[in-house]
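K.L.:
Pasting the structures in now, so scroll down.
Every number here is computed from the coordinates shown, using simple stated rules; none is lab data. Everything numeric in this text was worked out from a predicted model, so none of it was measured.
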Structure 1
Amino acid sequence: RVAEETAKREAEEAAKREAEDAVKREAEEKAKREAEEKAKRDADTNAQRNAEEKAKRDAEEKIKQEAA
């Protein structure tokens, strides 16, 4: 009887640990995905800004050349 209760309690504790580990793993994966998505958005924003600055510089250079 005691052995059965001990085995049952150990099984319940193991199931609880597994569930907690799964929740932790899911949270870590979600955080990783969100960080990757933010990094991609930041990179896209930087690329857009760089392209706009290059276009502006090119336009200014063209105006200077035409004025000369």
Structure 2
Amino acid sequence: SFLTSLMPLLLVEDLTRALRRTRAPMIYLDNLGRELSVAAANMTLAQKVRMMEQAIGREKVINGM
């Protein structure tokens, strides 16, 4: 699930610091299958990208597909 597999990684300060500093493109590929978490299943791609960017501390850095 987006909320239990991906978002916990963004709690690691060293990782979010590196993501804020990188010049590399960041691309998020959303699940193609059904999301098992009710909360994540009701989120749009834009909402997921926004949540990740808020956790990273930079806006408009992730392209979502």
Structure 3
Amino acid sequence: MKDQGRGIPPEKLEVIFEPFEQVDAADFRHKGGTGLGLGICQSIVKAHGGRIWATSSLGQGSSFFFTLPYKA
């Protein structure tokens, strides 16, 4: 998934997948949300043996990726 938001600082790219973690605490007040969405996604992807990660450029947006193993 890709967005054109404000981006995520490099030091936050790993912690955003932790429960209740948000890039900016002000997001909770202005946009709502609990900070659980990416943590839930990570749990689901890992439960299936996959990997999830994000890349981001400040001022340009973020991209989120995941892979899942395929067994033929």
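K.L.:
Using the calculated result -37000 for helix-only ellipticity at 222 nm (-39500 (n - 2.57) for each DSSP H run of 4 or more, over all residues; to 500), pick out the matching structure from 1, 2, 3. Mind showing how you got there, number by number?
P.N.:
On the way: 1: -37000; 2: -10500; 3: -7000.
Source structure: 1.
K.L.:
Additional query: Compare volume of the Cα convex hull per residue in Å³ across structures 1, 2, 3 and report the one with the greatest value.
P.N.:
Details: 1: 30; 2: 77; 3: 90.
Top value of volume of the Cα convex hull per residue in Å³ goes to structure 3.
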